[in-house]
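There are structures below to look over.
What follows draws every value from the coordinates through simple rules; no lab data is involved. These figures come from a predicted structure and were not determined experimentally. Cβ atoms are built from the backbone, for glycine too; each structure is taken alone.
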Structure P
Amino acid sequence: MEQKKGAGRIAKWDNARWILITLVVICHFFENYLGNPVANSLFFYVYTFHMPAFFLIAGLFSKKTVEDRRIDKVAPYILIYIFIKIVNWIVQMIIYGKYTSINWFVESGVAWFALAMFFMYIITFYTKRFKPVYGFVLSVVIAMILGYTVENTDIFCWMRIVNFYPFFYLGYVISIEDITKWLENKKIKVMAIISLITYFVICCVGIDKIFWLRFLLTGRSGYYRLEYGMAYGPLIRLGVYVISFFIVFMFLSIMPKRRFILSKIGQRSLSVYVFHYIFIYIYMASSLYKYLPYKYPNKWWLFIVAIGIVVTFICGTKWPDALCKWIMNSNIKYRKNAKQ
């Protein structure tokens, strides 16, 4: 993500990151209540577009790093990955009092995003040679085929990388100016509002019929987890791609161009991602986890949304952001501007 600080930043993309990271935090809280219709609906709706949108935006602002092959800008994601795993390991030991070893090569939790960012940049160092249409189609086809795997997909998070890479790659090949112009079309905005509301209603009313598709939205599982998956898996994956890409662009279309006070959280989305799960561990170990649904059976989800917003704000403050920036700007020496 290569936007510069201050006036040089584009408010639209910071606003998108701010809202997306807030949705990430809220949905990670809701994951602990899956099985509840409200949790299921919100989970399915948001997971359709929130991580795909993050990767597409990352791809949009990856161009200079990729073109210059700046491994020094990419390698710190490995440090972020290690940092998240260590912090979460320590927090879990303190809260739950159980010692477990760290598996550096397998990740099913939140650290996967940092590892995925590293590998997506590395992959794009080479796929940039392809004609955009060929590279994009190839990335989609590979994801459709590899869905048949029954291997451990959490090893280096490879399945998530494969499944989400088309969003990153499309962001890389699209011109920021062209996509911005297209998203600001008034007709597109009207269509976006109608589409997002309609899709939300579908996720609420028909969640029992579509929730089995959630495994494809998280990007971790192969077709064996799906009803009719082994027979129609690639077509189902392609259909999910079409819906996700459409909802992503509709979401981005309604993002305001004006800068708000909380737009700064969009600049600090990495720090929110890195630290927010600490609060989820604390919440899960507290009495609130069971108390809220019991005490407020019809309104408990409003408390979860409020808690998620507060946690996002806390993790998006100055000090967590400063620590993440220090890691990302570490003075480890790499060979810059490498050419093949």
Structure Q
Amino acid sequence: MNTRITELFGIEYPIVQGGMAHIAYARLAAAVSNAGGLGQITAMSLETPELLRDEISKIRELTSKPFGVNFAIGMGRRPYKEHLKVAIEENVPIISITGGNPTPLIEEVRETEIKTLILTATVRQAQKAEELGADAIIAVGQEGGGHIGRENIGTMVLLPRITESVSIPVLASGGIADGRGFLAAMSLGAEGIEMGTRFIATKESIVSKNYKKALVNLSEMDTVVIKRSLGQPGRAIKNRATKEILEKESKGASFEELKEYLNSTTNKKAIYEGDVDNAYSWAGQAIGLIHDIPSCKELISNIVEEAISINSNIGVKIKGENKNFV
């Protein structure tokens, strides 16, 4: 496949793995990159800059392909400057920025060869990212898992609005888990996709069996958006933990009052210990499209093959050769 994304990042397929907190480490990222996509390491889940340096060293032992380092910044996050310094010193190929103001990070890497990718959820954010000098943009719709935009815009509308409003390449994110979503994104102007939830349910993902099982067994109806009252909405699996969080939010609970329910320790109980009922765990509506736990290589291959097959069938329909086409 050849798009501006594959050319920009030096990858075979324009499929990017999201920088998921406490999940996106060297093993998963390397598997995605080795399969022809772009894997990413999560920087801000690592407590010290040296741990990030170690993780970068690990991924370079596992793959010779390009990879990215994700910086999730914003309210309640640890300071990122020292971690960013490590990424620059290690000359990582790509940095992605999600949440918060990306300006300071963009300015720090401006004079380097590092490519930059910024997550956006509105046209204005996308235009601002382009003005800052981002190399590419991720357009995330409300269907996505984890932190999403505040404006309740779905991928189907957001994506073409952003692609017609900027000149740099755009990745689609939110509600995409298979070749159908990939092809739909491309038809709406994207030059690739970013997936988070789908990559959690893979063999190389380090999450608990219960977490993976939940992603396979639950439907698109089994997610809720929490933290909206804090100005940082995020989509997670519907369970006892998120019900309690939403109840407290409805009563006007402050960040300090919610902090113990939303901290990383609680999240890790779902990720590593498998307590997917009493601890919150991020997931997008694409869980309704997840039916198996393949390897990253199998997943990417399946997505590409399905997209090519559907594209051929659409061509037949549009030419009027299929009598069922209206």
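Work out relative contact order in percent (Cα under 8 Å, 6 or more apart) for each of structures P, Q, then name the structure with the largest result.
Values: P: 34; Q: 16.
Once relative contact order in percent (Cα under 8 Å, 6 or more apart) is worked out for each structure, P has the highest.
Supply the structure label, taken from P, Q, corresponding to helix-only ellipticity at 222 nm (-39500 (n - 2.57) for each DSSP H run of 4 or more, over all residues; to 500) with the calculated value -22000. Mind dumping the intermediate values first?
Numbers: P: -22000; Q: -12000.
Derived from P, not from the others.
Given 0.50 as the derived value for FRET efficiency 1/(1 + (r/R0)^6) of positions 161 and 281 (r between Cβ atoms, R0 = 30 Å, to 0.05), which of the supplied structures P, Q does it correspond to? All intermediate terms of the calculation are to be shown ahead of the outcome.
Numbers: P: 0.75; Q: 0.50.
Only structure Q yields this read-out.
Looking at mean count of other Cβ atoms within 10 Å over residues 33-40, point out which structure of P, Q has the largest value. Let's see the in-between values first.
Numbers: P: 15.4; Q: 26.5.
Structure Q comes out on top.
Given structures P, Q, which gives the highest value for mean count of other Cβ atoms within 10 Å over residues 17-24? Numbers along the way, then the final one.
Working: P: 23.0; Q: 25.8.
Max of mean count of other Cβ atoms within 10 Å over residues 17-24: Q.
Looking just at distance in nm of label points 7 Å out along Cα→Cβ at positions 9 and 297, which of the labels P, Q belongs to the structure with the highest value? List each step's numbers first, then the result.
Numbers: P: 4.5; Q: 2.0.
Biggest value here belongs to P.
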